[in-house]
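Structures for review follow.
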Structure P
Amino acid sequence: MSFAGSRESRLMVYITALVALMLGILPLPQWLSVFWPHFLVVTVLYWSTMAPRAGGILLGFLAGLCLDVFNGSQLGQHALALSFLSYLAIRLHLLTRAKPIFEQSVLALVALFVYEGVLWAVDGWSGQRVSDWTRWVPVLTSALMWPLAVGLLGRLHQPR
């Protein structure tokens with residue numbers, strides 16, 4: 001497995017995912033954690049959309065496992081949700097990349113709702129406490145962060 005074999009360095013993809021994971025697990029006050037975006041989810045969504053060969057479903061699965069371990073949630077819950085999100089992003093990457101940034105943000109919002117919906121369903125099916133409406137606030141802040149993520153992460157590779 002070569003890290004520099006494609007246009008996008010897989011090493012760079014995994015480094016940005018690691019940085020996003022560190023931003024996501026920062027200890028925050030309760031009032032701020034409600035609004036804190038899902039940095040790792042946005043990063044996985046970006047790489048799965050803009051560089052599907054460098055990112056891929058494996059990135060979503062590994063990132064989800066890391067989230068499961070660090071959040072103390074049910075093992076495999078985030079891995080399932082992020083793998084599904086990666087799959088959808090890869091299947092629709094040509095359609096998504098051709099859109100202007102505003103439309104990409106709307107599609108990212110839908111993808112983030114799908115991600116959170118999978119987590120919500122797994123929580124409900126497994127008998128976990130299904131939280132209140134504040135669960136959905138980071139979905140909105142993450143979608144608002146999409147143009148910034150495209151700007152920052154887009155500087156790290158050569159888009160096609």
Structure Q
Amino acid sequence: MKTLSLLCLGLSLWISPAWAESTVTATNGKLPDPTYIDLGQAGDSVGDQRIWQVLGKTPEDQVVIMTLIMTTTSQPEQGADVETRLSEAVFSFGEGTGDSLLFGGTGTYPKAGSTVTANATLERAILGGTGKFAGAKGTVLTTHLPDGTWQHVFRID
């Protein structure tokens with residue numbers, strides 16, 4: 001019985017994902033202007049999209065390719081200067097590894113800007129992953145740092 005218990009324990013450790021209950025951090029520099037697609041009514045409106053693809057890195061200097069798409073989902077009340085946008089992003093870790101994390105969620109953004117203001121943090125859901133992150137779930141905290149750079153901390157359950 002002891003041997004069977006040890007075998008089951010060893011097998012469960014062997015099949016556990018490599019990312020189980022871990023944190024992955026990626027950073028990137030200032031964002032360039034997005035590709036802006038005016039899909040709704042002319043001018044800033046619901047349905048408009050902003051798209052970026054930027055390079056980042058992990059603290060270990062692993063390359064991270066970040067592909068982000070943001071869609072305006074609500075316009076402010078008259079006189080308000082914020083709107084709601086839905087963001088989806090794929091962070092691909094390493095070149096050609098097939099290891100990626102996908103996240104999505106909403107946030108409040110200044111109507112006049114492409115991104116959240118400096119010192120703001122958004123929390124969104126990890127929707128899954130590929131490669132060593134296959135089946136990942138948890139949250140990501142994205143912070144727009146005061147110097148204009150960005151930090152993304154994935155808390156994987």
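Rule-based calculations on the coordinates, nothing more; no lab input. The shown structure was predicted, so the numbers you read here are calculated from the model rather than taken from an experiment. Cβ atoms are built from the backbone, for glycine too; each structure is taken alone.
Hey, FRET efficiency 1/(1 + (r/R0)^6) of positions 130 and 146 (r between Cβ atoms, R0 = 30 Å, to 0.05) derived from one of P, Q reads 0.70; which structure?
Answer by label: P.
When distance in nm of label points 7 Å out along Cα→Cβ at positions 42 and 98 is calculated for each of the structures P, Q, which structure yields the highest value?
Working: P: 2.7; Q: 4.9.
Top value of distance in nm of label points 7 Å out along Cα→Cβ at positions 42 and 98 goes to structure Q.
If you rank structures P, Q by distance in nm of label points 7 Å out along Cα→Cβ at positions 34 and 114, which sits at the top with the largest value?
Once distance in nm of label points 7 Å out along Cα→Cβ at positions 34 and 114 is worked out for each structure, P has the highest.
Can you say which of P, Q returns -21000 when helix-only ellipticity at 222 nm (-39500 (n - 2.57) for each DSSP H run of 4 or more, over all residues; to 500) is computed?
Going label by label, the one that fits is P.
Given structures P, Q, which gives the highest value for mean projected area of the Cα convex hull in nm²? If you can, show how the numbers build up before the last one.
Details: P: 9.0; Q: 11.6.
For this comparison of mean projected area of the Cα convex hull in nm², the top structure is Q.
If relative contact order in percent (Cα under 8 Å, 6 or more apart) comes out at 26 when worked out from the coordinates, which of P, Q was used?
Working: P: 26; Q: 21.
Answer by label: P.
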